[in-house]
Structure 1
Amino acid sequence: MVTTTVKSGEARIKWRDLLDQVLTGNRDVMIERNGKNVAVMIPAVDYEQIQETLEELRAARAAAAAYEEWKRNPSVARPWDESL
């Protein structure tokens, strides 16, 4: 699969063309802002197939961030029964 990287301003201008490229299934489009990758356009059918995996990745990232915050400041911790 080919991935094309475009700046956010260019993506705004070429939105329909990029969307058509994604819809054909020939390429994914990485959108960059200020030199950082911020979003990806992929076919909806691909997204639907990986949605559960994405949810797991996002939950793991949130848990890691909460743990890092706790390590910096243990007073932010709450008892387990309060988090349910």
Structure 2
Amino acid sequence: MCKALHMDPADIRRLIEAGFNDARVEVMSDDNTHFEALVVAAEFADKRPLARHQLVYRCLGALVGNEIHALSITALTPDEWRERSGET
């Protein structure tokens, strides 16, 4: 019998933060296998959504598809985040 491996959202947040310079990262999960991530990083400027997601996936490597069964990513630049959140 195989034991399912689980990840803690805080561990995923730290892995993503390590791959970016001064990013805002929030990771949520109800079951520690399906995750939602908000990543706000200047590195996303002038990149299409697919390229932004690839930058996030690169931080997580082989965990995606294994310990991280599913990951929904919202990847925004700081300006896009300010527009969406109403922050100044």
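Results, tabulated for the structure shown:
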read-out	value
Comparison of 1, 2 - label where distance in nm of label points 7 Å out along Cα→Cβ at positions 31 and 63 is highest	1
Source structure (of 1, 2) for helix-only ellipticity at 222 nm (-39500 (n - 2.57) for each DSSP H run of 4 or more, over all residues; to 500), computed value -17000	1
Comparison of 1, 2 by relative contact order in percent (Cα under 8 Å, 6 or more apart) - largest value held by	2
Volume of the Cα convex hull per residue in Å³ from the coordinates reads 92; which among 1, 2	2
Test item: semi-axes √(5λ) of the Cα gyration tensor in Å, for residues 23-70 alone calculated as 26, 17, 5, pick one of 1, 2	1
For mean count of other Cβ atoms within 10 Å over residues 7-14 computed as 16.1, the structure of 1, 2 it came from	2
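Here, each number is a calculation from the coordinates, and none is a lab measurement. Nothing here was measured: the structure is a model prediction, and the numbers come from that model. Cβ atoms are built from the backbone, for glycine too; each structure is taken alone.
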